[in-house]
Every structure is written in C-alpha cells, then in structure tokens.
Structure P
Amino acid sequence: MPETERMQQIRALLAEDPADPFLRYGLAMEYASQGDEQTAATHFRDLIAASPEYVPAYLMLGQTLVRLGEDDEAKDTLRRGVAAAGKAGNEHAQGEMQALLESLE
C-alpha cells in the first residue's frame, strides 16, 4: 500500500523525534484508517514497547487485534492497558478497555 501524504509527513516528523509517542500513535492510526490492520498492530505494539505509559495505544491495539481475530493477544493487551490506565489515573480509558475485555471473556 502506498503511503499517504499524511503518513509521509508523520514519518518526516518522526525522523526528527523518533521517540515521540504521539507521532508514533498517529502513524499507527493512519495505517488503521487505511485498512492495513497488520501494519497498524505492529506500530501499536512498537509504541507500547517504547512508551508503556501511553494509554491510548492499548485500546487501539486491542481493538485492532479483535478485528484481526487475535482475541487472546487482544485480551492480554487490554489487561495491560487497564493496569496502565489505572496507574495513570485515566478512569475513562480504563473503563473502555475493561468493557471491551469483558465482551471478549
């Protein structure tokens, strides 16, 4: 799949600051919006590995994995996300991930 102009812009910004979690999240979301679930999941996984405190990535990876039929990995990701959201005091994200997790169990 050819990269969109937005993907190219995000990659250019990432070249300047490769550790920026917001940019990494944005790139993963671009792949997801283009329907490239596998690549999006890879980027979300990489983001979580590099920035485990970046709570939104857990929900998006969980949802992406569900669409890919990877329910076991989705559940594991959501459990870790619930814990990360709790640690960050993000009750809204924690509730969303908990609800998705419960729907899978």
Structure Q
Amino acid sequence: MSIKKQFLKSKDMFKVTWSIDKNVAMDAENITLSGDFNDWSLKSDSFSKMKNGTFKLTKELPKGKEYQFRYLVNGKRWINEEEADRYVSNRISNEMNCVISL
C-alpha cells in the first residue's frame, strides 16, 4: 500500500494517489475509500483495478488539513493504510482510523 501526495500550486490543493497492492487486496472485487472528506460514504470513492491487480484512486484535497480515512474491501472488510501519517481512535468501534496530513 502507498500514498503519494503532490502539491498543485495552481489550485492550492494536493493531488493524493492511494495504491493498494494486489497482495494486500487479495480477493478484492472492489475497494472504496471512506473518510471525513466524503462524509464516510461507502460508495462515492471507488478504486480502479489495474491490469496488474493493484487498486488505485486519485483525489484532490485542500491543503492545510488532516483527514481521517479507511478502506472498505468488498463492502465488508475494513483495512488501514500502512503508510498513514498517523492513526486515531475510531469512535464507532475499537479500531483505528488512518490520518493523512496535507
């Protein structure tokens, strides 16, 4: 898994690309990105599955903020990003949310 951050001077935003390796995704048919930037939607930010089995998603987010997020695999299993900037307690369950700082 990985997160790539690219600052866009013309928009004062970051272009963030999330990648999930096929070994981590295992039997995934679909993966969505759910976080406070999309009101924790379970459907609005779907990853694209590449020919090599890797899943990728690119999204533009405003700079100067921190965002919590998690990945939802096949609509059932939550996984976290290994390269998150940090983790915070999840108020709904005993699990942790990932945090990205821009």
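Taking distance in nm of label points 7 Å out along Cα→Cβ at positions 38 and 62 as the quantity of interest, name the structure among P, Q where it is greatest.
The structure with the largest value is P.
Compute volume of the Cα convex hull per residue in Å³ for each of P, Q and report the one that scores greatest.
The structure with the largest value is Q.
Out of P, Q, which has the highest value for distance in nm of label points 7 Å out along Cα→Cβ at positions 6 and 46?
Top value of distance in nm of label points 7 Å out along Cα→Cβ at positions 6 and 46, among P, Q, belongs to structure Q.
Please compute relative contact order in percent (Cα under 8 Å, 6 or more apart) for structures P, Q and give me the label with the greatest value.
Q
One of P, Q was used to calculate FRET efficiency 1/(1 + (r/R0)^6) of positions 14 and 70 (r between Cβ atoms, R0 = 25 Å, to 0.05), giving 0.85; which?
Only one of P, Q returns 0.85 for FRET efficiency 1/(1 + (r/R0)^6) of positions 14 and 70 (r between Cβ atoms, R0 = 25 Å, to 0.05), namely Q.
Starting from the value -25500: which structure in P, Q was helix-only ellipticity at 222 nm (-39500 (n - 2.57) for each DSSP H run of 4 or more, over all residues; to 500) calculated from?
Here the read-out was taken from P.
Which of the displayed structures (P, Q) returns the greatest value of mean count of other Cβ atoms within 10 Å over residues 54-61 on calculation?
P
Bear in mind these aren't lab numbers, they're just calculated from the coordinates by the rules spelled out. Quick caveat: nothing in here was measured; it's all calculated off a predicted structure. Cβ atoms are built from the backbone, for glycine too; each structure is taken alone.
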